[in-house]
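So, here's a batch of structures to check.
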Structure I
């Protein structure tokens, strides 16, 4: 998890400042939403998947639409997890504690979300 950024910070700008990509292994595929358009040009050594944008006054081809659907099917797991994290007030409202504890709180919330997810997984006998 990277450092937090204000809500008005663009996704690509936050990614560049976090240096998160340099900490990822090269064989990891990076999936992003349309906020990460151009990530493949900024980080060409990683394999990236970002949905195609509709051109101005144009339409996406059938292949582009199908690719966007496939990317969405993969990303929905991450989006649902982010939604679960945001249910905790400490992660969606103004943080009133010490700034140095912000990352710790996020880590605790992520741990609780993971614990709840594991508890709901079917047990394999």
Structure II
């Protein structure tokens, strides 16, 4: 009998579960001059779930950017602080502050915005 190998998927997207971990990651990125892209989602939101694999691909493409994922039901304080009203919402941050907010599942626009954000 052959042993089955378990495939472990490597990810660069960090899941944020609390306001404390949010503050830690954003502060560290700010101190290092690292841009941050955040995917605000909810487990019950089909468009959010559909965007997750694409968000993972972007994270692999932009290795010098910090990619965070926030479930609005698990980290309500963070979603409230950034005034997230709909899912999915993507927030692009520099210097510890939001610079751009994209609401909705639009992979082409998200890719374009991240490219312009990181190279602009």
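Read the figures in this text as sums done on the coordinates, not as results from a lab. All of these numbers come straight from a predicted model, not from anything done at the bench. Cβ atoms are built from the backbone, for glycine too; each structure is taken alone.
A few remarks follow.
- Read-out semi-axes √(5λ) of the Cα gyration tensor in Å, computed value 23, 17, 16, structure in I, II: II
- Which of I, II yields 16 [relative contact order in percent (Cα under 8 Å, 6 or more apart), calculated]: I
- Test item: helix-only ellipticity at 222 nm (-39500 (n - 2.57) for each DSSP H run of 4 or more, over all residues; to 500) calculated as -14500, pick one of I, II: I
- Taking distance in nm of label points 7 Å out along Cα→Cβ at positions 57 and 89 as the criterion, the top structure among I, II is I, with the largest value.
- Highest-scoring label, criterion being distance in nm of label points 7 Å out along Cα→Cβ at positions 41 and 73, among I, II: I
- Comparison across structures I, II (criterion: mean count of other Cβ atoms within 10 Å over residues 33-40) gives the highest value for II.
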